[in-house]
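Okay, got some structures for you below.
No value in this document is a laboratory result; all are computed from the given coordinates. Worth saying up front: this structure is predicted, and the values here are computed from it rather than measured. Cβ atoms are built from the backbone, for glycine too; each structure is taken alone.
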Structure P
Amino acid sequence: MAVQAVTEGGGPRAEATVRATRRRQRTRLEETWRRFRKNKWAISGLVLLVLLAMVAFGADIVAPEGLDEQVLARRFQGPSAENPFGTDHLGRDVLSRIIHGSRLSLSIGFITTSIGLLIGGSLGAIAGYYGGREDQIIMRIMDVILAIPGFIFAVALVTALGPNLTNLMIAVGVNSIPYFARIIRSSVMSVKENEYIEAARAIGASHRWIILKHVIPNSFAPILVQATLRIGDTIIIAAGLSFLGLGAQPPLPEWGAMLSGGRQYLRDAWWMATFPGIAIMITVLAFNLVGDGLRDALDPRLKR
């Protein structure tokens, strides 16, 4: 549609503007990667995330045992060569459950963030691009949700829906919507007045085409940073809900649920709660390091 409009009435100037914008985007991507790889902490976080992803995808191969393999004769055994992270009150290998739980916790983080990004991003783009009444209605709804503390909002929603893993992801995903809506709205408002948007309008592109092909891609930097940081936040919130018994139910090896199950044995079997807690800490730290690195690399004011 856009190409046809260029050839028929958009003119070579508008077409040249769009092509120049695409060349700048490629150059900006190369420059972003150059800045990012110079940040040793960000690269360390990226390496951790790659390792976590490999462990999560290959959990069935990597884990020494199944996620619910019980051997009652070895209950409460401490860390050893056979069971590096010890065993729990049912004789299950804690290391194996943490490995299987990595797939679950990472899935929760990505799915809940995707819910917030898709819904919140769409609402934010509409509010920022059209403005006026649509902007007022959408953002006032977002303000109401943000007025409620995030964890309390998630607890209330999952309690109303019922304590299970699916409802946990819905609750945490809904809680993420306002954050993406606000940041994408502000990005769209700053992008929509640029020359390449005017060029797209000049060649006869529809509002939908402009939003999908020009506005959102050029608002990608803050979206990527927010999404990366938000995954870590959602993993913590989901672990907190599971810790309270409102998320994953036994025998699922969700890290928050494992932490909750091990707290009553903390004095005599410290490893049951310690190692799942360390897994949560390392995962969230990795996402935060990558998110901070992306924020520094994508900030045009930082020249390295």
Structure Q
Amino acid sequence: MAVRKAVIPVAGFGTRFLPVTKAIPKVLIPVLDHPAIHYCVEEASRAGIRDIVFVVSNDQEAIGRYFDSNPELENHLASRSGTARLDALNAINSMVNVTTVLQEEQRGLGHAVLMARDEIGNEAFAVFLPDDIIRHTSPTIAAMVKIHEENGANVLAVKQVPDSAIPNLGIIDPDPGSSDVRRVRGMVEKPELEEAPSDLAIIGRYVLAPEVFDAIESAGKGALGEIQITDAIAKFIDGPGVFAYLFPGDHFDVGMPLGMLKAAIHEGLGRDDMRAELVEYMNNALESGKTED
């Protein structure tokens, strides 16, 4: 069966982005002119995934509204001569089908995924972490779905990270080799550097079999006292297996202000309508040693 559904956990306080997250969810902070959540949903849509389950906390209704129609705004745009903006809104409205489920208590990524069990049912599904934006000509999740279909295994996206990042991430122990698809022999969540089995970190994309829900329920609390998704996935290493995909493209951690700024600059440099002016500004700022007021 093709992977048709995805879970995107978006609950959280967004404390790294205070004070703005007092008023809006972190995933709606714009990366240039689209909110961060848009990029994950767009990647899912490009891979043929049509049903998105947002796992939300209280007062996050605005996330679902971004993907809903807004008749008043659409009528306003339709009355004007240009249609480009209306077409862009309609494209967002029709991109996917959105469902939301409430996570009343934040108890880790595994717990957030478990909240979507009834919506997913008994079929394989994708998980996106919206703090991770991956920009490439081909959607990363599409390649991961193909690996899942070929091997019947759970699939994780991974990238090589510096030593300083290892204690903050889930790290895999891969089979030896240099392929971009490697079987996983073990995983550890947020290890001390000297205990890390590699420098390959799990980045926010997963393709999982539905049996993972039972594994989450029986996993119990792991690192930091949370229910970790890696502990549940690890139960499938011996069978049917877990594979890691070392994905190509540009990755941005937009869970951090600097990462979001980098992502916005990347998007701006890719835009014909602003690249030249943006490059000129950055060159001038670097030459003067300071930014404009």
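Out of P, Q, which structure matches 4.7 when distance in nm of label points 7 Å out along Cα→Cβ at positions 216 and 264 is calculated?
P
To test your reading of the models, identify which of P, Q gives 3.0 for distance in nm of label points 7 Å out along Cα→Cβ at positions 144 and 192 when calculated.
The read-out was computed on structure Q.
For which of P, Q does distance in nm of label points 7 Å out along Cα→Cβ at positions 240 and 272, calculated from the coordinates, equal 2.5?
Structure of origin is P.
A value of 26 was derived for relative contact order in percent (Cα under 8 Å, 6 or more apart); which structure in P, Q was it taken from?
Here the read-out was taken from P.
When helix-only ellipticity at 222 nm (-39500 (n - 2.57) for each DSSP H run of 4 or more, over all residues; to 500) is calculated, the result is -24000; to which of the structures P, Q does this value belong?
P
One of P, Q was used to compute semi-axes √(5λ) of the Cα gyration tensor in Å, and the answer was 45, 23, 15. Which one was it?
P
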